[in-house]
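Every number here is computed from the coordinates shown, using simple stated rules; none is lab data. This is a predicted model, so every value here is computed, not measured. Cβ atoms are built from the backbone, for glycine too; each structure is taken alone.
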Structure 1
Amino acid sequence: MELKEPYPELDEILTSMGAGGRRISEIDASEAGAGNISVYVGWSMELRRRFPEQTEITLPLAAPALAGHTLLVTGSGRRLRQIHEDPEAAIVGVKVHDDGATATMFTSPRRLFEKPTSEFNSHLAVHADQVAQRGVMFQAVVHAQPMHTTFLSHIPAYRDTQTYNERVLRWEPESIVALSEGIGILPFYVPGSEQMMAANVEGLRTHQIVVWSKHGVMARSDQSVTRATDRIEYAETGAKYEYMNLVAGGIAEGMTREEISAVATEFNIDSPYA
């Protein structure tokens, strides 16, 4: 479901980024400066009142699909748990120029960072791909490092999308509803690398959340930052159940495939994991 008019204003989006960052921290998915958030805005938005300082930049990759539109991105090294306290200190606005290769960066005099997040290339690539593929007017993307979700990807057997979903989606009836497309599992790539960026874009075409093996996750939502963080929270809860079962020696049954299918049928969910 895509966001519909009336579209949120800048203050509302900044508030949602703060709420999302705080929740990610509450579930121990963002130690220190780890994790980052970005939002794509496909309508006209005035940034200068809250972000009056302007700098011209070259984007880390060409994004012609985003030409003329705006991104809000957390700054490098900023703590997600502190965004809500002072959004201007932690967030940068990026308005993409018509050439799709350069942009104006809008910041506040109170900013506490030098540049956008080190994962900016992955965020930018996902937004550009989703806008080009589906024409979305809004998209939130959240990268976090939830402990149990990431831990499972350190186990070779779980670095397989089918296996990971069968194990993680079996613990709560809500999981198949909230994560009906499943959780995509990507190999390990160096953070911020072109390989990571390309695999992430492809994974988020078919899933709304992917695991970056041995690193963390990235989730997207067409509705809000908090919907993206919800997906991370559902995945982390399922992974925590799975971890507990591993520690307990695998004695718990979890939901059977038939039980998961019954839930999916009841809620009219079409999923390859039901």
Structure 2
Amino acid sequence: MNTAVQSHPTSVRDRVSDAEWKVRTDLAACYRLVAKYGMSDLIYNHITAKVPGDAKHFLINPFGLLYTEITASCFYTLDLDGNIVDKPAGEFGEFPVNRAGFMIHSAVHGARSDLQCVMHTHTRAGMAVSAMKEGLLPLTQTAMRFYGAVGFHDYEQPTVDMGERERIARDLGPHSTLILRNHGLVACGPTVQDTWNLMYWLETACKVQVDVLASGAEISMPSPDLAAQMAKRYGPEGKINFAPMEWPALLRQLDREDPSYKT
């Protein structure tokens, strides 16, 4: 069982709506899953979700907790200007907010009303692909899902220029995934579970690409037409969405191993 920070303010559950508590619980579960599946980066990176019914406020993790320590009660509430609107009492409320995290997430939350959750990672495979000029290649069925559906944002010094938010939003465009060149990955979705699904399979596609290119073998590349068809099939307007099927199974897994994320 993971060892988490043990002080969980009971007042948080009592003073937020049922809808917000559900988002908080899902968001905490997502942090735990990112750690469990090897996509965390010590205390760095961030997953955020909008407060239900409030387009101008979003939840973000305290900067200093490991992902295995994140719980539903620990999140800070920020507005789109970076002001702290709410935070938990006790030791959770003593942590700072990651300024770089605010920059990336407020850019998406401010520009896209259809996206409720944003995840940013610094995985080994994600960073490797972010450094490849050709970006993500449609090498597999998994990768074809993202064919023509990924934005690219050139590297800028983190937190230096708030104007970068406009450029991040521009480069994301209509997509739900963004490769930050020489940096990492971003996935965004209408729910926490959709965002997890996007990032998990984007990360998988990056891992496979690194493996294939490292093998030195001759590559079998699908046709652009086939890749485009697969991207449409698995895209927002497609008929296939496995996220609602995956998520309950993943929550059952967490509940068996360590249900403290729900506190």
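Of structures 1, 2, the largest value of FRET efficiency 1/(1 + (r/R0)^6) of positions 27 and 75 (r between Cβ atoms, R0 = 25 Å, to 0.05) belongs to 2. So if we calculate FRET efficiency 1/(1 + (r/R0)^6) of positions 59 and 211 (r between Cβ atoms, R0 = 35 Å, to 0.05) for every structure here (1, 2), which label has the highest result? Largest one: structure 1.
Each of 1, 2 could give distance in nm of label points 7 Å out along Cα→Cβ at positions 51 and 123, but the derived value 0.9 comes from 1. Taking distance in nm of label points 7 Å out along Cα→Cβ at positions 99 and 131 from the coordinates of each of 1, 2, which one would give 1.7? The value was obtained from structure 1. For mean count of other Cβ atoms within 10 Å over residues 35-42, the highest value in the series 1, 2 is held by structure 1. Ranked by distance in nm of label points 7 Å out along Cα→Cβ at positions 163 and 203, structures 1, 2 are topped by 2, which has the highest value.
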